[in-house]
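**Student:** The next part holds the structures, each set out as structure tokens.
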Structure I
Amino acid sequence: MSASTHDVVNQPPPLVGHDIAADAALLDAVAREGAGWASDDLHRLGKLGGQPEPQRWADEANRHEPRLLTHDRYGHRTDEVEFHPSWHRLMDVAVSEGLAGAAWADPRPGAHVARAAALYTWSQVEAGHICPVSMTYAVVPALRHDGGLAAAYEPLLTSRVYDPGLRTPQAKRGLLAGMGMTEKQGGSDVRANSTTATPDPDGTYRLRGHKWFTSAPMCDLFLVLAQAPGGLTCFLVPRVLPDGTRNTFRIQRLKDKLGNRSNASSEPEFDGTVAWRIGDEGHGVRTIIDMVAMTRLDCVTGSASGMRAALVQAVHHARHRSAFGGPLIAKPLMRNVLADLAVETEAATALALRLAGAVDRGVRGDAAERAFGRLAIAVGKFWVCKRQPAVVGEALECLGGNGYVEDSGLPRLYRDAPLNSIWEGSGNVQALDVLRALRREPAALAAFRAEVATAAGADRRLDTAAAELVALLSGDDLEAQARRVVERMAVVLQGALLVRHAPAAVADAFCATRLGGDWGHTFGTLPPAADTTALVERALPA
């Protein structure tokens, strides 16, 4: 009897039952950056993320998008956002595992590294819900500009309890925070903001205006920029006031976005909205930049995570799919592609965790690490976030037509891939921020150079690239060449990290291609000397 036409052969099994945290590059970096103590928790979270149920949550949260409910049946404004239950399950895990503000209340050295590693791991399940988690983490250092507000809200922002719903903040067991910076007439040019802040006799302010892109409007608190009498100023805006009444926070619409579909992004309107000032009038950017720096760190980490998720999908497919007489993973050309993707992903992971280490040591008083992070986070945000779409696109192609079908999960990764390059300042904004730091903060450049110098003499190609970077930085008019400058800074920094810490096969392949120039215009063009078998084997989840 002939086989049924519906027998399924030569298809990979579902990618479930694995440990997302079983990632050699991640685990090496976590130990190196001082958070080896978090290994057991990281593996527990990784094993949870590899189970079918969280993967189903991710799919449902994106297929059933948030819904805006502006009014109740009687005509009263409610301005609520309704989420699928699977969104709440993802959020509950993220908050309870300390991915939100908990690291700020953890006295252990390496707490911020452990948190970044957990975010890297859990983001591979679903990236959209990480937005409010990231903003909650990032709001704490900015809020500390006002000791009274920090004392009132920080214990709830650092809580590990997910407590959704709009209620009086002090009546909740945990809070989420967001930010409202951009307006339609200015975008990244926040000094062009027109939202006004009028002081009241009791020390509060009343805001009037409209924000253009405020994500996660269901959060409890927001940091908002508005024009006070003394200039652009940072304010704290709660959705619910201390007396239990709703603050005016009219959600005009939710954005219809390319990706990040599970997360609501909105346009809120303020009209007599009560706000508390954080920092001095006219110092709004200086105040909120502490929050922006932390969300930019999460953009780097999230992009490295998205690259890793796509790579694992591609490797899994190639291990279990046969073509032209043998397994795909054994074909030299496919193995070259996977190895090249693995090199790029490991470089991104090493940089993301190095930045988390700088933040961790910086908040504990290390001035050199704080200076390094000031420059290197912007460099990493520019480069790693730009590499994510290319990596995810190539990984999707490894699956062929199967990767173009929603059930594979790759289309969601692909739609989400460009986002981190846009959020918290696009590529040009990051490049200009790097130039600003180079001009105004010599300690930041000195710290960056010191980091690269730790690998001096270990690889000729790295030494040459570092010398060329010094010459490039000495140019007179850098603005037109800013992207070139920042790209070279990023790959030199990644090269220094890999030469010092990665296996020889990884470091050699990176230096030969990204620094030595022996690289084509697509992935899969590693030189013949590259040990592609070792590179792919290192990328395999254990």
Structure II
Amino acid sequence: MKIALAQINPLIGDFDGNARKIGAVAEKARCGGASLVIFPELALTGYPPRDLLDRPAFVRASLPAWDALARASRGLSLLCGTVCFNEESRGKPLHNAALFFQDGTLVTVAKKRLLPTYDVFDEDRYFEPGRTSVVVSCGGRRLGITVCEDIWTDPDYLPRPLYRIDPVQELRAAGMDVLINIAASPYHMGKAAWVGKLLQRHAVSCGVPVVYVNQVGGNDELIFQGRSMVWNARGECTARAADFAEDLCLYDLDGDTGDRRPALEDPTEEVLEALILGLRDYVAKCGFRRVVLGVSGGIDSAVTACIARLALGAENVLTVAMPGPFNAPESLEDAQNLASALGVPCAVLPIDTLFHNACTVLAPLFHDRAWDVTEENIQARVRGLLLMAVSNKLGHMVLNTGNKSELAVGYCTLYGDTNGGLSVLGDVPKTLVYALASVINRRHGWIPRRILEKAPSAELRPGQKDQDSLPPYDVLDAILKAYVEERKSVAEICAEGWPTDLVRSVVRRVDGNEYKRRQAPPVLRVTTKAFGSGRRCPIAHGYRED
């Protein structure tokens, strides 16, 4: 029995387009000798549809595409995720479901039992959980069907089991021969390796192969890695699909052999590929073709420009250098050299006149008050104005170039360098930005050495350096990781050896700048805790850590 793992990149709400893709891939699987083809969770609707699910018309519009799935299953069996209505009179109106077709006929509907409602997930907001686990017969084998979270149940592997039922053990007791899991599991650093170990544990403990089919692609801030896998009962990975690309991976159940694509091993290279995919899909799925970004001669804008070049091609990237009164001449030179290396245009729009005119207009209201951060922010906002004007006139999406370290502590200007349609590096700490630059230069050599070596600076006042206002980035990033991603308390972070005053200062800045992050663009998620939908802190509150 040959099984095809159909790792596809759906577009949310494009039912006809997704169904056509499913049909084309099913035909390819059939030609490859597969008797069963498996698609990801919610492959027909796209994941996550979020509050589109609150519109009954959205779900009704997806139902005619079921006929296309039935046609695609002629001559083989097909398992695919979608949404269906809850036909009972109580409970949430929808189910997250897996449809199982055989030779043109819908045989069964398996409903997701465990609904994640944490971090970026809020499935309990929309879905009613299934009540029974489903086993189906296919090719003389009994297939246990689970949907994503249904397998997140191993009490000895998970830090804290979240559910009181265990669909995997129920299926084991029912006598399955193969455990199948269809998933739309968002990426973060190290996620695929972690999932692989979970699958391995289930395969060994249940004594059956585990077939895992994961979505690939970017949807809003979420990135899906793919890397669909098969693990056999001996705990060996016998099939593996590609990272960050659509793929059709064939697995021979009888011979326990399958396609094995190379896996990304270096975590920095993994993040780079994730950001490339996330940016490419966000731009395309939002209906854009080209992007524009400001290049300052600094490391963040350089790395963002390189990722844009890799994701979209040089012909779809416009860079804009906006020198001001405090920029060193070398900064413009570095920005232009970067653009030349990338093969992208670099427009030069000096901001001196706009900045001085703004200060002149405001002078009567400011009553000769001393220069302060106000004038620094005016420069950043003038740059934001110019980029948005280019976007409006030329139709390019503005890319935000800020990093996670700056966004965390509010070292950015609201309506200035926080502008943009997408934040490419908003979940990338500054130290990881440098690591990404190293990988990019190892592959392509695009970033001028001076950009890599100069001290980071916003260049908004004479002699300004980031370290005048912030701790060294390696120190800052370690504290931010502990506080934001690991959710440790001030006391726990200080117990790791960091000075108490420093930790408290960083934490105060993180907590005090939620209002900026709430107004920032969507952030591509690559860590376990990104700013955005997965971190929902109030702006107005009175809680402060001692």
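Just so you know, all these numbers are worked out from the coordinates, no wet-lab data involved. This is a predicted model, so every value here is computed, not measured. Cβ atoms are built from the backbone, for glycine too; each structure is taken alone.
**Student:** Computing Rg/Rh (Cα atoms, Kirkwood Rh) for each of I, II, which one ends up highest?
**Tutor:** By Rg/Rh (Cα atoms, Kirkwood Rh), the leading structure of I, II is II.
**Student:** Out of I, II, which one gives 0.15 for FRET efficiency 1/(1 + (r/R0)^6) of positions 316 and 492 (r between Cβ atoms, R0 = 35 Å, to 0.05) as computed from the coordinates?
**Tutor:** This figure was derived from II.
**Student:** Looking at mean count of other Cβ atoms within 10 Å over residues 172-179, point out which structure of I, II has the largest value.
**Tutor:** I
**Student:** Continuing with this model, one more query. One of I, II was used to compute semi-axes √(5λ) of the Cα gyration tensor in Å, for residues 260-411 alone, and the result was 40, 21, 9. Which label is that?
**Tutor:** Values: I: 40, 21, 9; II: 33, 17, 15.
It traces back to I.
**Student:** Compare relative contact order in percent (Cα under 8 Å, 6 or more apart) across structures I, II and report the one with the greatest value.
**Tutor:** Checked I, II; max of relative contact order in percent (Cα under 8 Å, 6 or more apart) sits with I.
**Student:** Next up: Please state which of the structures I, II yields 26.1 when mean count of other Cβ atoms within 10 Å over residues 180-187 is computed from it.
**Tutor:** Traced to structure II.
**Student:** As an exercise: helix-only ellipticity at 222 nm (-39500 (n - 2.57) for each DSSP H run of 4 or more, over all residues; to 500), calculated from one structure in I, II, equals -11000. Which structure is it? It would help to have the intermediate numbers written out before the result.
**Tutor:** Working: I: -16000; II: -11000.
Working through the options, I get structure II.
**Student:** Moving on. Could you figure out which one of I, II the value 21.5 for mean count of other Cβ atoms within 10 Å over residues 148-155 was computed from?
**Tutor:** Matching structure: II.
**Student:** Moving on. Please compute FRET efficiency 1/(1 + (r/R0)^6) of positions 204 and 524 (r between Cβ atoms, R0 = 30 Å, to 0.05) for structures I, II and give me the label with the greatest value.
**Tutor:** II
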